[in-house]
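Student: Alright, structures below, take your time with them.
What follows is calculated from the coordinates using simple rules that are stated; it is not laboratory data. Please read these numbers as outputs of a predicted model, since none were measured by experiment. Cβ atoms are built from the backbone, for glycine too; each structure is taken alone.
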Structure 1
Amino acid sequence: MLKSINSGLPVLMPDEFHPDTEKTLCISGHREKSIIPYQNNRIYGSLTISAVKLMLYRYIDMAIERGFENFISGLATGIDLWAAEYIIKKKQSNSSINLIGVMPYLRHAEVFPADYKKLLEYVEKNSDTLISTNSDPEIIYKKSSPERYLYRDRNYYMVDRSSAIIAFLNDNSSYTGTRQTVSYGYKTGRKICRFGIEDIFKIIDECGTDIRNIGRHIAFLENAFDFSF
C-alpha cells in the first residue's frame, strides 16, 4: 500500500475512488505568492489574502447549501490547502461532508515551506481519503520530460470526479494549473464558480480596508451555484 511521505497515512490509487459525481466538486486556485496585494501595495498584503480566504470560504458555504458533500483539494500551497483547512472546520458540524486530498505524486510537498508542510500534514490527517495520481515513490516533476504531465493528470482527475469547480483564477493569469483545470472543466461541461483578484479589489474599493466590512459584504453575496455554468 502507498503511504504519504508527509503524514505516513495510506494513499489510494485513482481507480480505487468512486464518488457520487453529482455531489462532488473540486477546488483550484493560485498559490499565495501569486496573490497581488490591493493597489499593489505590500501594506495591504495580509488584508488581500484575508479577503481572498473569506471569498473562498463563502463559495464553499454556497456549495454546501446546494447539497455538495465531497470536496476535492489538490493539496497545493495557497487556495488548495486553505480550502481544505476550512472544509475540515465545516466537517465538525456537518457529518455528511467529506474531504478528499489528491496529490500529483508522492514527493510533491518536498519543496513546500515549513509552515505549509505543517498545514499539509494537518489536512492529510483530517481528510477522509488521500489519493495519488502517480504511484512511483521516486518520481519528481520535470518540465522537459514526461513528468511534466504530473500536475495535468492530477488536475484532470479532480475534474473528472466532479460536477463543479470552485476556482480562484485571475483574468490576466498565464496558462497556470488553475487555468488548465478550469479550461478542462468548461470543455467537459462542469459548472464553474469562479472569482479572481479583480473581484476582491472591487469589494475592497466598495467596503474600504476594514476586514469586518469586507466580511459582511461577502457573507451576503448571492449563491453562485444558482447561475454559474
Structure 2
Amino acid sequence: MAAKPNDELQRFGLRDWLLTLLTVLLTLIVFVFAPLQATGFFVVHAGAITALLAITASMALISTSKTALVMMSIALLANIVVFVSRYYHFWPYNLHLLAVAWLIIAVTLGAVVTKAVFGPGYVTYHRIIGAVLVYLLIAVGFACLFALIGLSSDDAFKGVDFIDDRSLASKVFYLSFATLTTTGYGDVVPVHPWARSLCNIEAIVGQLFPATLLARLVTLELGRRTP
C-alpha cells in the first residue's frame, strides 16, 4: 500500500531530525571519545560502542536498505569483539579489525546520509547538518585507510607509530582532518607512496566537496521553488 502524503512528510521530517542526531553522535565519537580514550579512559570505548549502536538504529530508521543495516551490524559486532579482545588480550589484530569496521561504517553511513540529504523534500537545516556529517565521514574513511597502510608498512607515516595503542584513533583522526582541511601542521608526514597518494586525494576532496555540496543544495532549493 502506498504511503499517504502526510505519512511521507512525517517520515521525511523524522529522517531530517535523525541526520542531526547522527552528526552529534559521530562528533562525540571523533572529537570527545577518541581523545578521552587516548588519555587512558578505557571505558570510553564502551561509550563509543553505545553511540555506534544508536547510530545503527538511527540509520535503520532513515534507510530501508537491508544491506546497509547488515553492514552496520557487522561493523558494530567487530567493535564489540575488539573491546572484549582488548580486555582479555587474546588477539593481536585488533587495530586491523577496527580499521576495517570503521571503514565499513564510513562508506555505508555516508551512502545512506548522502541519499537522505539529496533526496526529495525541502532543503532544511537538518539536511545541511547532514551534509556536514558526510564531510566528517569522508575524514573518518580516510583515517581508516591511513591506519591500514600504516599497519601494513612501518615507514608509511613519519610521526605516528601504528601499534595497538588506544591513542592511535585520535592520531589518525588528527592526521585525516589536517589533510582534509589542508591545515598540514607538519608533525605527521606521509612517506610511503600510497600514503602520499591518499593524502593528495583527501586534500582534493576537502577542497572540492564544500563548493560542490553548496551548489547542489542551492540547485535543489531553486528547483523546488520553480513553478
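Student: Relative contact order in percent (Cα under 8 Å, 6 or more apart) computed as 21: which structure among 1, 2?
Tutor: Of the options listed, only 2 reproduces it.
Student: Quick check on the output: 1.2 is distance in nm of label points 7 Å out along Cα→Cβ at positions 18 and 98, derived from one of 1, 2. Which one produced it?
Tutor: Only structure 1 yields this read-out.
Student: Figure out for me which of the structures 1, 2 the number 1.6 belongs to, where distance in nm of label points 7 Å out along Cα→Cβ at positions 34 and 186 was derived from the coordinates.
Tutor: Comparing all candidates, it corresponds to 1.
Student: Suppose you compute P(r) over Cα pairs in 10 Å bins from 0, in percent, for residues 178-217 alone for every structure in 1, 2: which one lands on 27, 33, 24, 16?
Tutor: 1
Student: Which structure, out of 1, 2, was Rg/Rh (Cα atoms, Kirkwood Rh) derived from, given a value of 0.95?
Tutor: Traced to structure 1.
Student: Here is a follow-up. Could you tell me which structure in 1, 2 was used to calculate helix-only ellipticity at 222 nm (-39500 (n - 2.57) for each DSSP H run of 4 or more, over all residues; to 500) as -26000?
Tutor: 2
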